[in-house]
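Chemist: Read through the structures below before going on.
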Structure I
């Protein structure tokens, strides 16, 4: 049975990439901002979230708790610093992927998160 994944990124090319790379897991919905993303939160199994959404005034650390109530989150970022990954871990994201790097790692993270069966409380 296919899963429902929401990719949130302000880069249209990345959203196209997520659709292609993650379609094997099920339905991949996309949103370019948080307002749009909030329309797609029902019935999700996973959220792939860009660390820095330039046009959204809300800070990452403020939106993760809200989104985590819906589904596990995989944090994706082009900013490759330990601080970004550490913030994600501190906020309880399910995994971290450096954008533009090992695409198989992203698929592996998605697969393991979806198969973990972790429920969202």
Structure II
């Protein structure tokens, strides 16, 4: 009996983890509601991107990421990267025209990474 009381006293400080249940749909809705503004800005940029990139350059470059007001573009090394760098100012102006509230102020061209990300 004394042993049981000591064991109970030694373990009483530990809190049992609460079992929480939540609906996946509620979690997704909460996430989308919280990130809605960013998602909408990025969707507008994607739509504008597809409209402004020349067809000859599309297979060799893709959007990478957005950091603040800078849009990163991945391009295949060599002539495609050079072409993307030469067109970056024009692409930026067209994106600003098609998506004026996106907040992009600069395009930076980086070498394409081969990690099979589509």
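Chemist: Of the structures labelled I, II, one was used to calculate mean count of other Cβ atoms within 10 Å over residues 44-51, giving 22.6. Name it. Please report the intermediate quantities before stating the final value.
Modeler: Details: I: 22.6; II: 15.4.
This figure was derived from I.
Chemist: If helix-only ellipticity at 222 nm (-39500 (n - 2.57) for each DSSP H run of 4 or more, over all residues; to 500) computes to -16000, which of I, II did it come from?
Modeler: Values: I: -11000; II: -16000.
Label of the originating structure: II.
Chemist: Name the one structure among I, II that log10 I(q)/I(0) by the Debye sum over Cα atoms at q = 0.22 Å⁻¹ of -1.46 was derived from. Intermediate values should be presented prior to the final figure.
Modeler: Numbers: I: -1.46; II: -1.20.
Answer for the origin of the read-out: I.
Chemist: Given structures I, II, which gives the highest value for distance in nm of label points 7 Å out along Cα→Cβ at positions 36 and 52?
Modeler: On the way: I: 2.0; II: 2.7.
Structure II comes out on top.
Chemist: Supply the structure label, taken from I, II, corresponding to FRET efficiency 1/(1 + (r/R0)^6) of positions 28 and 92 (r between Cβ atoms, R0 = 41 Å, to 0.05) with the calculated value 0.95.
Modeler: On the way: I: 0.95; II: 0.75.
This value belongs to structure I.
Chemist: Just checking, which of I, II has the largest value of distance in nm of label points 7 Å out along Cα→Cβ at positions 4 and 20?
Modeler: Values: I: 2.7; II: 3.5.
Max of distance in nm of label points 7 Å out along Cα→Cβ at positions 4 and 20: II.
Quick note: the coordinates plus some simple rules give every number you see, no bench work behind them. Everything numeric in this text was worked out from a predicted model, so none of it was measured. Cβ atoms are built from the backbone, for glycine too; each structure is taken alone.
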